[in-house]
1. One of P, Q, R was used to compute percent of Cα pairs over 43 Å apart, and the result was 47. Which label is that?
2. Comparing P, Q, R, where is distance in nm of label points 7 Å out along Cα→Cβ at positions 258 and 410 highest?
3. Using distance in nm of label points 7 Å out along Cα→Cβ at positions 458 and 498 for the comparison, can you identify which of P, Q, R gives the largest number?
4. Given structures P, Q, R, which gives the highest value for FRET efficiency 1/(1 + (r/R0)^6) of positions 210 and 394 (r between Cβ atoms, R0 = 30 Å, to 0.05)?
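Since every read-out is calculated from the coordinates, none of them should be taken as a lab result. Note that the structure is a prediction, hence the values are computed from the model and not measured. Cβ atoms are built from the backbone, for glycine too; each structure is taken alone.
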Structure P
Amino acid sequence: MAPEEEIARLKVLLDTARRFGHAMDLSTLINEILDRAEEVMRAEVCSLLLPEPHTDDLIIHSTDARVADQPQPLKVPAGQGIAGAVFQTRQSLNIHDAQKDPRHYKSTGKQVGLFTRAILTIPLLDRATCLGVLQALNPLDRDHFDAQDEEIFEGFGGLIAGALLRLAAQKREIERVQGEQELLLAREIQDSFLPVGVQKCPICQVHHNYFPAQMVGGDFYFFHPIGDRRLLVGLGDVTGKGVPAALTMARASAMIQAMTNQLRDDLGEWVTALNHQLVRDLKAGRFIGLTFLLADADSASLQICAAGQFPPFHGNGQRWEPVAVPSHLPLGISAAVPYRSNQVALSPGNFWMLFSDGIAEARNALGEEFTAPGFLHKLPTGLTGGKTMTTAIEAWRTFVGAAHQHDDASLLLLDWRGLPPSRELVMTCCPETLCSGRAFIEQWATYAGYDDLARGQIVLACDEAVSNIFRHAYGTHPGPLRLAAEVGSATFTIQIRDQAKPVDPGQVKGRSLADLRPGGLGTFIMSQVFDEVNYEPQSAGTTLTLRKGLP
């Protein structure tokens, strides 16, 4: 080859490198490769053969218009032909007479009318991986490809391999970004169906927490008031993870919400109807484990239906215990399954804890499982609903430690208050009626959601207030007394009104704790328990107002 020809071909290679760097997709890159190949190799035909995913058949991209115009891409079957041999061995082949080589795959040439004489085939390598094969057929103005052709062709192939790797990396990055965007969208969809913050209504509070194992998952929970005195809550787990599980969860959540207005007296019948709908709608073998709680303040009863999910734990302030209810199949599997509910009594101040298998089946670094009984053992007593939930989560996290979270984990706590107690209690102020006043105050402190310690302090402070009224305002003589209580948006208020001689607020002073003798600490106790203590003289008697922030 004349020096000027070699220089010209090298210039083409340099220009090719620049052009390959601008290609932003595989189709554009292939066109650039084919446009340059014939010029670089001075050959009749050049072809780029890339492996078909999952088969390793080599798909032919050719400068020959007869190949490009075929209705379906032409292929060299995996392992066949000179191209197949080069793809497998990752070694170049320079065949001077292809017709005499037994490896030559003649089917393509016969199909398009191409006669192959000499053929130069090189692998496109990324270390030990073959990305494809490059071929030059029938050199112009010479009988075969020589060593200089091989050197030029391998340099050209190196540029192609680099461009293919760049595009593959670019594609992976685009797919990664698109995947993250899809996950963010799925998470946004999922979050739109999940209640936010503590859910409050006149008869209860519902605390909930969700810890997905991935950005999105299949756990979900719901909170649907039915009128003013009934409430449907539940916690579920959709099979699978990621976007499909999140979309299934969104569909199930929407369906449950839409059907809530059809819920009458029997929770089991309603779950059976919901299951029929899910069997029709869920695809690809998906199903949902769900535990439902239907609370009714009028009857002070709770219906429970467990469908492929853990039954609830019940806490009465003194201890926790599992609730024995029948276990049904998860929803969405069979329309022939009848679902039934169990009914239990509801008491103010009681807790009902629902949890998913990501809690009970969590493992620590030693591979040990938390288990449902282990979780039950860690649940605290005597705390508020919020503190109970926080303590339960801390126990789970402490057990798991640094171990990988393998499943979505969710908790839901129903903090039952029931209907508010009678707003007022009219009684005679005397030692014999103090127990009635204590019971009234304790009922309201329970309804307000205070823990055992705070309830005891509130009852003690009010008991001291009533005792002071009996001793000092009425002079140890019985007299009328009115107690009233109210729970506002952020404050618990108690009013105690007598009809004795009005007191002068400036004269109401507590005794110093340094004065160690019995009695006289009622005013001090009230000031420590309540955020606000206010005496208001009336035309007949005094109104004592006590206010404390809600827990």
Structure Q
Amino acid sequence: MSEFNLETIRHSAAHMMAAAVQNLFPGVKFDIGPATGDGFYYDFDLEHRFGPEDLKTIQKEMKRLAKAKLPFECRELGRDEAETLLREQGQTFKLERLADIPEGESVTFYQCGDFVDLCRGPHVEHTGQVRVFKLLSIAGSYFRGDEKNPMLQRLYGTAFLSKGDLKEHLDRIAEAKKRDHRRLAGELELYSVHDSVGAGLICWHPNGSRIRHLIESFWKDAHYAHGYELLYTPHIGRAELWQTSGHLDFYSEAMYAPLEIDGNKNYLKPMNCPFHIQIYSDRPRSYRELPLRWAELGTVYRYEKGGVLHGLLRVRGFTQDDAHIFCTPEQIEDEIAEVLRFSLYMWKSFGFSDIKAYLATRPEKAVGEESRWDQALHSLEQAVKRAGLACEVDEGGGAFYGPKIDLKIKDAIGREWQTTTIQFDFNLPERFDMTYVGADGKRHRPYMVHRALLGSLERFFGILVEHYGGAFPVWLAPEQARVLPIGETFAGYAEEVCAELRQKGIRATVDRDADTIGAKIRRARNARLPYMLVVGQREQESSQVAVRKRGEGEQGACPVQTFVEKITAEIAHKQ
């Protein structure tokens, strides 16, 4: 089996799933069935609505196909012959996909049993080589991702080389469900989304707002410490600004309809960069002022299709952890190295240490002088080497306006998330005619780098919730300690302890409900609180607290001041 990679096996499994569906539900129409990073899916159009029992039936049919060792046979057809075949089969979605294939390119079909599919391949030799697979879930999916098109049914599955790998993957899925930030958001009262407000628009609750405040405060202090200045810019801008930036030409589908103000069209901002450029261009700049490092927690608005909205991970209004660096060619390598160092510092502060870099290079169609691209790529490569990061290169994968580095982090259960982006831009400085006066007295074009460390606060928050499973480290926990009086008799002492903790800057509350101490402990445990401080007769008489720590249980009794010193040290060390 090792001669076939996972992508090929999963692609073949997708075809086997489609063949099984065709056998069980004659007349079904197909769209696409690709391999993904951790499995495969296929989109179907049929009147029958799939349910959990169907997954079992389809998987059983796939196993029968695997035992039959049916060959995957490739046929190349002329375009007219291919169109005739698809029309005879009534595969209207496939006909549209056929039209996407450029003239002159070969048109290939793969056959597996009675199932014939428009496909580039490759595939395994026969179905018996796909042995370890499982169907996982059912979802809806618009054709081509467009809400105006028909809604199809998408079946997800996965395939692996061994049963052990499959079990590990299924265990990870189960753990991911436990950590799903949407579920935990309700349990921990972090945020909510309301139809009356709008899909993809987040309402932050006190607990979530407290954590967000801590993140933002740390972010701002760290930026000032690393030589940045912070900016604030408007939420809307006139059409002329977005015309100059090119957003109305290339990004308008993601922008909301304009607002008419004083006879002028204004748009909610999808990005912050044009505003930062306006501030730069407010007066002439000298090389002596550079580099300029300007950052903003700027809220932007982008129209995302309803089908892709996903909790905090995909929203329509979000606050971007944004910054732009303007510098001279001589400064660029050191600036990129500093950005990368800063990124690693931020991620490690939030508890992420498994980080990998991905470098995207110049595509065939690109703006900007080739010498600038070469220098930009060199600076990115050197920064990655100096940081000692593992790196993959995506040849030709850069945007038309500049190369970039993406950082991907792994969370506590091994999932990879794309986060930091360091993106050169040779386009906007030209469009806005940005200049600085050099040492030679002449005007020069500055280098411009877009930089997001955390991405957006909403998405980062969602990742953070799932990484910690809602059990935030002490420094980020919205409630760091809860005082639990054994009975109402000791509520007064509990309030005194709580007041002392608050005076020391510790986020503490008292549980004064008329419940048993066991119920109070369970409630605090379910809230994933770092510390519980139980107080009764003995603690009141000795001015102590009985400490219980999340995940470790009873820690014994100690004076209040001793506990304050302990928790304060943990907070200072970002524990």
Structure R
Amino acid sequence: MAFDGITVANLKKDFERLLVGGRIYKIAQTESDELFITIKLSYEAAQQYGIKQTKLVLSSDATLPLVYLTEETKNSPMTAPNFCMLLRKHIQNGRIVSVSQPGGLERIIRFEVEHLDEMGDLRHKVLLIELMGKYSNIIFTDEEDTIIDSIKHIPASVSSVREVLPGRKYFIPSQDKADPLSTNADEFSSLVLSKPMPIFKAIYGAYTGLSPIVAQEICFRADVDADKGASSLTSSEAAAIYRAFDRVMQDVKDASFTPAIYYDGEAPREYCSVPLTIYGFDPGISEQALEDHGIKLMPNISDLIRNYYAEKSVYTRSRQKSVDLRKIVSTILERNVRKLDLQTKQLKDCDKMDKYRTYGELLNVYGYSAHEGDKEITVNDYNTGKDITIPLDPTLSATQNAKKYFDRYTKLKRTREALEEQMKEVSETIEQLESVSNSLDIARSEADLSQIKEELAASGYIKSGSQGKKGTRDKQKSRPFHYVSSDGFDIYVGKNNLQNDELTFKTANGGDWWFHAKKIPGSHVVLLTGGKEVPDRAFEEAAALAAFYSKGKNQEKVEIDYLHRKDVKKPGGAKPGFVVYYTNYSMAISPDISGLKLLSE
């Protein structure tokens, strides 16, 4: 989710409320494209919000531009860069007199600062941040909009449309898009409803500051398929789309924001400053009920941004650090799948062995009727009562031909027995590697990855490396997911095969319940009964966890096997996570765990 104009409007509202009247106390350039500005709040704001100062973070990073308030600190270089020194000279100790968002919903925030110059005269300067992806910038101008300097210089050789250099006039980069806050039904119709493209694309393509998810939300509120062509809407659909659009824009005009993070399981997948009913937001239910549906309301947009990107980075870093393991697992898995395919074909060739045995037996019985030099003999098969023609080697006697067929039979029999043993081993390897692949999808931390490495090393897939004390600490930190059902029952989910074995055979008692996705890779899930009778809802919630933490999590329904733990067995010498059971119950359930509370992971 990139910064859109609505997020910027929410930030502007908070900054206006908190920062106007405050004085710029310190300015630090912590990165080449990032500023940390400490602001002492006005007396009124300090009394109202209970804090005396805050820090404003402005980042024009090309991959992730951000603006937010924080109480955290960050080290800055010993020698301040030139842009930072310039800002200190002009606006340090200056007072913020206004915060605005120029151009309707442009992704720009404008801070106007008044200060005293060298002669003691009151002057005004402007600090702007443009949040536009790779074109993001922090620009410092005078009150006449002449650029004094910027954190990134953009010469004509880089952009022929707009230079960002000292002495040039500042203007908002044109996007040929309309302002959604000042539109009307007629303009909306001409800009959006005539486009030969999906309606949601037509909406965010026509207006500045709207993201795809907000456009999809507008379509959802209007009960219109977001992928339906804009020019093919009926008059009633077009009217519904505009009404939904107008309601969202009215909330922005009224600064009626509801900042919230939307989760997919434990992973943050989206955020927005307006309610996303497309993800189940219902303003009529309690905050706790929203959290149960994977929606976390935030007290302000700055907290949202900090939390969202911090949580998102955990999953991103985990995914990046697991790349090498995924490649190893994928390579070995593909190799074993090819090996199993080849063995399956070889096994099919062994089907001829029973025919060769029959040929040998029949030649021992009827071989006397064959003549020297015969290339075949037709005899009655006493097993089926039908005649059968047996090919013969004319250079060999009937007895020698019979021995030749028995030799072929024996060879194929040995081959079949060896292949069946090899195929069993390869199948178990494939099952383990598919399970490891699922474990990599579940992994949340380096400690989780460390335990997966341990399993791969123990199985001989990778070299075992010494992890020392740090590795030991990581291993101790990695624990199964711990959920609590709606009825208060503890439910544990293994993150990998080593945890699966420990959960099933050490944590759970014989009377506890065990769950697993049927015939697909997934986690072991145990529902601890504590000797109590378990209600149906707890069974369904544990089954939903087994579905969610399996390779079937994206299916509408997943079939789950469940049974008492005492009926789950581990064969001697079996690979980690491998178990067998012969009697079980089953249920088909949706992998929806939004209503479950995660205690620890």
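1. The read-out was computed on structure R.
2. Largest calculated value belongs to R.
3. Q
4. Going through P, Q, R one by one, FRET efficiency 1/(1 + (r/R0)^6) of positions 210 and 394 (r between Cβ atoms, R0 = 30 Å, to 0.05) is largest in P.
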